[in-house]
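So, here come the structures, one by one.
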Structure I
Amino acid sequence: MSAQQKLKQEILSKVSEYYRLVHAPVQSAPFVPGSTRLNYAGRVFDERELVNLADASLDFWLTYGNYSRTFEKKLADYLGVRWALLVNSGSSANLLAFMALTSPLLAERRICRGDEVITVACGFPTTVAPIIQYGAVPVFVDVELDTANVNVSLLETAVSSRTKAVMLAHTLGNPFDVKAVKAFCRRHNLWLIEDNCDALGSRVDGQLTGTFGDIGTSSFYPPHHVTMGEGGAVYTSDPLLKRIMLSLRDWGRDCWCDSGVDNTCGNRFSKQYGSLPFGYDHKYVYGHFGYNLKATDLQAAVGCAQLEKLPSFVEKRKRNFQALFGGLKDVGWLMLPQSVSGADPSWFGFLMTLKKNAPVSRNQLAEHLERNRIQTRNLFAGNLTRHPCFESLRDGTDYRVAVPLTNTDKIMNDSLWIGVYPGMEGDALDYMVECVRGSSNEGRCGNL
């Protein structure tokens, strides 16, 4: 072993020691009811993430590199798709997925300004934002109360001659009826983008969500199933879509060479592009108006270690969900999440919707749980069309509400969710159950 290699090993050994001294005690600290803060999500990691991060930093290859390539291959292998492309956030993944469908390379199937995309208003705004930002028209349908996912029976009411795609998220890890949605898309020759940011590891009839549609997206923000701090991915098995997304991710260029690599195609100076001079350097030929959405190798290094833990994370999320469900299923004033036939969710959160006979309001329940150190969240935007960002938009022109969003409004007013992330253990879950029940004077957390 060279002196350089020996020094590196010593540094990485010290990093492992640092984890054991600093981070391990925090992650293994005992739960104290009423004192320990129960966040809806959190980072679960060990020394491998820190060692990978230090290893990448010592190489000082800060942009896309070996760890990025490794992460992309491992994620694609896990999903069973041909390609995964790493990006800097889940929101960027949604942007990239949608913008890929506007590429001129798709000919008559490309989405143009004024074309329509069917979606829901009950969710996170970055599923919808790229549609509006481009100048296409989101068409909103309502959701089911028990799944908080799209009501597939309403899809036909939303179709018009301008409809080109469907873009939907699997809500809180609970798969929408993706087989019915895919069949609908086939009937009408529509693209399907699966926003899989909250559902990595979920399955329908054994197949992983994110792989049914033309493009799937993931987020690696800290609350998600795996984290790299910031980060995301798009994935597909369609070679043309992969080519388009690679171009758009990397400034819109035609060239597919990695950073620091030249002339992979062997035709760098020997082709005609547009009306450029013959032989113009292919590394600086642009086929799309693109972005720079790449993540860093430092982020990917963390992600590689996280992917190794993903199967165990998925199982723990399922276990934690079942613990909450079992403890609350007899609370008559709560509607708890249900799943479609064949679904096996990798849950992101535990959604609770108050029925009409509830003894408390949603905000009262949230305040009660927060006072007892349990973090809560509304179901993201609730009804996105009611937010200030829609005030300057015109229904029927900039967006279209195809049917009344009755259940969407119900969720906006009466739903919240709490966490199921892998760092939670049994005593914490029992406490959460008792505090929810205690909001109506049924448990040790007391009433409001």
Structure II
Amino acid sequence: MTAARAPAASQGGQEGQALVLGMLIAGVAIVVFVRYFVVGQVVAAKARQVHALDAVAYSGALVQARALNMLAYTNRAHVGHQVAMAHLVTLGSWASMGGTQARQLSSGNPPSHLIAMMFGEHHGAAYRAASKAVGLDRLAGTHDELARAYASHDRVVHTVLASVQGAIVSTLPSVRLAAMQAVLARNYVGHPLADAFRLSVDYDHWPGYVQRHSPQRTLQPFTANVTQRYGFLSARNHTEVNAWLVDGQCPAARHQLRRRGVTEFDPYGRWQSIDTQSFHALRSNRWIGCYFREYAMGWGWVPTSLSLALSRSHADDVPDDFSAQDFWRWVQESTDWDIFSGNDNPLANSRAAASRHQWPGGGLPAYFDTANDRGHDAVGFGLTLQGPGPDGVTVFTHSAAQTFFARPQPRKDAHHERANLFHPYWQARLAPHHTQAAALERHP
């Protein structure tokens, strides 16, 4: 009986060995599970941080796009004010001519019936209508309504628009950073370690991308191109020729009624407008033959700078009348006018120069546009976000964004339009981070 129980005792002594092995395996499994759980938490934290940083970068690019589009709208506002100023200057010279024509009509020099007889009743009626413009030239005075309206536009251009552009360019980096930090904070509302996130700018193409330029670069030609679209600002030149034979010495020559007017814009953005009308009576004598005796009917010149010179033929010292001397003799002795085949109104121009209404104006201001040496259609920046992860791990993420110029529709001439600050076609997009892209190139 004793020999039969011995194997059972030996078998019972080996019980529990599998439990030890199982505990060891379970411990390893728990460690692996915990490690995988931590790794999963890190991956989740990094994914959240990547999405947050992409939102931050895109928001910064949107701020840039809005700033560049605002600069474009401001440049276009510059042009809009210049168009208004051109119309005001032209109205000024028209008003001045109307007032002086009313005075000439009342003095009968020349008489309205003579104009109607030689050039048609419609011209005579137009001349007689000047009687309603008595005193109209006072509106073009330096301190009157039109001049004050012009000065108001000029003040907006030089104080409001110029200062707005300067503020946008100088403050954009700080405004962009504040917007990005606000977006980052919104992505981690309630996070226990929200204050531990650190956002840094790795590179930034904004400095120098937008620069201040003189108006002659783009603003002046762009404005000149726009004003050409307005018929009121176009040249106001017309010559009416009488059909009668006047003198056998010059059978092809005739009496003329000349209307002249032009609105001009110099490279510095200073406007001037002149309007004149004169009756040129064909005369002849034995000393010089046939010539045109000019009778000024109306005149008006409005320059917006003391340094602007009248580019039309004129003289600085013209007699009030020519009762004491012959017109042709005075012209030969005192001027270089062409009274034989010329087509201008030099006497009316001289009257306009003598009674000019000089309006105060500063011309075109400096403005902001993309730099001369920057042909890039995009301006970007790169970011790094350092944030606290699980189990004391620090998570680093990178992102980048660009503001790019793209027309919504192709140009009609099929030409590529380079990035500029005259068309508000700036948009935002995410972009590859330059540091990461360089690392991938080094380690394919």
Structure III
Amino acid sequence: MAGNQLGKTLSAGAEVAMHLTGRYPDWWEGREFVKSISAWASGVTGETTRDNPQRILYGPLGQAGTGMIPKACIKDFSMKRGAPNALDTIIVRHGGGGDVQAGESLLGFKSNDQGREKWQGPTLDLVWFDEEHDEDVYTEGLTRTNVAMGPILFTFTPLKGMTNVVKRYLIDKVPGTHITNMTIDDVDHYTDEEKAAIIASYPIHERAARAKGIPTMGSGRVYPVEEEYIKCEAFAIPPHWPQLAGIDFGWDHPSAGTRIAWDRDNDIIYIIACHRAREQTPTMFSAAVKGWGNWIKWAWPHDGLQHDKGSGEQLAKQYKDAGLNMLPERSTFDDGSNGVEAGVTDILERMQQGRLKVFSHLNDWFEEFNLYHRKDGLIVKKNDDILSAMRYAIMMKRFACVQPNKRKQMPLPQAGGWMG
């Protein structure tokens, strides 16, 4: 999942050529096929398949061997009907030494616009999708590899936003999937000046996708702010800065915690730590954030007042009993209100004014930040657990406290007397 013109198609083409030929470099640590394979490579249309996967693997028509597949390995090919200069199949010699079995790999070229029906039938060892395909085509291609168990390669710039295919990798994180993200900052074939000019040439709402491979949310992003504007390197928090943590309760969706530090002199809030995990009991969650310190107070939302059906205890009290220093009241603003839009607006203004910064290593925080969006004007309440925990903490920043001197630190009160 990468920006435009950064080398994602070239990288995938190199790997596909390895599998087709059985020629793996000494440094290769990925999967290896010890016999010939059947594979498909596909673009969005017949023309883009010809101009991208075909060109990268075979080379331009009439220049066999100038792509990633060595000329000596190309045994034969056939042309696609009705598509000028487009190949239908290539027969590739596989093997040639050691314990590798010689044979002939078959590579077919497909396209998304052929529709799902044209993807039915064969059992394949590998499928390479170049640029995003329709969900039904993607699923059909995935099915073709069920016997051989893949791999599936998928190289694209996520300009369609949070589609079901993208969601599979970014949010659902189906076992066996992996994302390699490539941004314009990762490549050396542009100078810093050229990178800046390229980014500036894109519409603002497309920059994250085209330069960094982050799904575009159009004009619907909740926080339409560039990452670089709010990122900062981690540093030791001055002892006189008060800190606070926020929690978003969850089970099916993750429970999450966000820790903030407040530079009151300049009114700048720093996001310094976060935690997110599914199906964590209060005890498990408390253990995961134990390193933050038992002196830190925790802000929590209205649903912490709900009673557990099993124990009959309030949810917030369960976390208190598990060891978190929970504030005695749910999160509200100074005036007693707790509107989501008011909290989001406050955070956005802080971002725009340079009064909210985030430690750059907090990848989970930035993942949610980049996916947080609106649909039909309403905030989509998905994949926002860390951001919600942050919002609760910022709402209650008036209760933030500094770390006490360890020699004078008093033990936490024992369980009991909850909320008066």
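Computed from the coordinates by the stated procedures, all read-outs in this text should not be read as laboratory data. Because the structure is a prediction, the values reported are computed rather than measured. Cβ atoms are built from the backbone, for glycine too; each structure is taken alone.
Each of I, II, III could give helix-only ellipticity at 222 nm (-39500 (n - 2.57) for each DSSP H run of 4 or more, over all residues; to 500), but the derived value -14500 comes from II. For the structures shown (I, II, III), Cα Rg over 2.2 N^0.38 Å, for residues 114-257 alone is largest in II. Here Rg/Rh (Cα atoms, Kirkwood Rh), for residues 122-201 alone was derived from just one of the structures I, II, III, and that gives 0.93; the source is I.
With distance in nm of label points 7 Å out along Cα→Cβ at positions 90 and 186 computed per structure, which member of I, II, III shows the largest figure? Don't jump to the answer; show the numbers that get you there.
Numbers: I: 2.9; II: 4.7; III: 2.4.
Comparing I, II, III by distance in nm of label points 7 Å out along Cα→Cβ at positions 90 and 186, the maximum is at II.
Comparison across structures I, II, III (criterion: Kirkwood radius over Cα pairs in Å) gives the highest value for II.
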